[in-house]
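S.K.: Structures incoming, each one as structure tokens.
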Structure I
Amino acid sequence: MLPTWIFTINLGAIVGFLILLWVLSLYLKDSSIVDITWGLGFILISWITFILGEGGRDRALLLAILVTLWGARLALHIGIRNYGKGEDPRYKAFRSSWGKRYWWGSLFQVFLLQAFLCWLISLSVQAGMLSKEPAQLSWLAWVGTAVWIFGYFFEVVGDWQLTRFKSNPENRGKVMNQGLWYYTRHPNYFGEAVMWWGIFLIVMEDWRNGWTIISPLLITYLLLKVSGVKLLEKTVVKRRPKYAEYQRRTNAFVPWFPKKDT
């Protein structure tokens, strides 16, 4: 049976971390910093679990390394992208709608919500690191790692290609449909979802962890229907009229060849 007290400690740790971040956001008057620390929260949880847990050490270390590579890279990418740009328009709109109550509302609707989602999605990582069986990494762990690497490639390369595209002044107002973006409108979101399915495969070395499928299912749903594809494309057609044609021809998530005119 998994030591539930470690799950509780991790929940307390991530809540405490995000409350401190909330205090900092009040001082800076910028809630955007929460985006930078999304990946860092998973790193915090994974290494607390690694230190306190007594599960299979090879699997625990593998999971901790994968989460750290993903979380640190994502935090660095978002930090560089947002540097000097002020508060994200999403939070500005939230701040405007809440008025003087924003300082309190942001604690629950932004920071504590992210803390809970981080803990919930990381349940697969926590369970996998705490499982004692099998003691040695099996073939399934290597399959899961290969799937994770595939997803990591899509997220990293997708972000890099988009950054290069936006850095060219000649592309202002144009639609990014090159490289991986030729096959999917959101290769970075697709890659992130794939990584969590890879982690789930590693965790399934112990079949009793099947309940942690909630982790990849939740992150996939969020990326598709909440904070990812749906939110990003809500207003993009108004800003880039040619995006409608891109939407018609190119898959939103799973990579495939663009539709051809008939």
Structure II
Amino acid sequence: MSLARPLGFFGDVSTVARRALRSLLREPEAIIPALTIPVFFYAVNIGALQDVAEAAPGNLDYKAFQLPVAIIFAVTGVSRANLVVTDIQSGYLDKMLITPVRRAALLLGMMVADLTLVLGLSSLVAILGFIVGVRFESGPLGVVVFLLLSALWGLAFTGFPYTVALRTGNPAAVNSAFLIFFPFAFLTSSFLPLEALTSWLRTIATYNPVTYLLEGLRSLISEGWVAEDLAKAFGAVIVIAMITFTMAFQALNKRVRTG
């Protein structure tokens, strides 16, 4: 009789990711708000501020200016952290911990599913931008980089809800994790260019990583390939990812030790 062989690290990650994606297909209510809210605010912001913004000096295309904001709202906080909570409460996670599955794969598999989801969401919002007339100066490759950068930001932020899920096992706490993003979202150049902000807000926005993410995304739309803006945008994503992933994997290790 032959014994079942371990899948290997990538096999473990793939198995966890497929399960997370299947659960997502059974829960469309997890996707609809993530798409509806940014589309709503995109329409409202353009309707309320487009004439004012475009009347100011600088020839600002406000539809293009606001598209990265809509993308960021669509992909930030989207994760399968609630599935982790369900697994904790049902005892499924404890059962997984007594199997040979690699511990890191339990979290990485979820993140692979998250990356797939945020790529889909960012693509849908980008299509909305094309419909209303937004065009990319960086061309088709710029669109690819735009979507990749947006998705990587969404992935980087998932460390926050996974940390909360693993430490608390509480669905309400996980749902509240998105509130962490609000200071990042509004204390930045979300509605006006950085130079148009008041002095105190401009100072805060200068230290906000979302500012550099938005500037990088906007450069792909309006200016083409600006290496400095893109380097700062990817750098901001990397810094946030290092912080949140460290927190999440430390929370996973603590959950593994304590059960």
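S.K.: By the measure distance in nm of label points 7 Å out along Cα→Cβ at positions 109 and 245, tell me the structure among I, II with the highest figure.
M.R.: Comparing I, II by distance in nm of label points 7 Å out along Cα→Cβ at positions 109 and 245, the maximum is at I.
S.K.: For FRET efficiency 1/(1 + (r/R0)^6) of positions 173 and 189 (r between Cβ atoms, R0 = 35 Å, to 0.05), which structure out of I, II has the highest calculated value? Show your work: numbers first, answer last.
M.R.: Details: I: 0.95; II: 0.70.
Result for FRET efficiency 1/(1 + (r/R0)^6) of positions 173 and 189 (r between Cβ atoms, R0 = 35 Å, to 0.05) over I, II: largest is I.
S.K.: Say we calculate distance in nm of label points 7 Å out along Cα→Cβ at positions 125 and 141 for every structure; which of I, II gives the highest result?
M.R.: That would be structure II.
S.K.: Can you say which of I, II returns 14.8 when Kirkwood radius over Cα pairs in Å, for residues 61-132 alone is computed?
M.R.: Details: I: 14.8; II: 14.4.
Structure of origin is I.
S.K.: Quick check: 32, 26, 14 is what I get for semi-axes √(5λ) of the Cα gyration tensor in Å, calculated from one of I, II. Which structure matches?
M.R.: It was calculated from structure I.
S.K.: Could I ask something else about it? Tell me which structure, out of I, II, gives -20500 once helix-only ellipticity at 222 nm (-39500 (n - 2.57) for each DSSP H run of 4 or more, over all residues; to 500) is calculated. Spell out each step's value before the answer.
M.R.: Values: I: -20500; II: -24500.
Structure of origin is I.
We did not get these values from a lab; they are worked out from the coordinates using the rules stated. For clarity, every value in this text was computed on a predicted model and none was experimentally measured. Cβ atoms are built from the backbone, for glycine too; each structure is taken alone.
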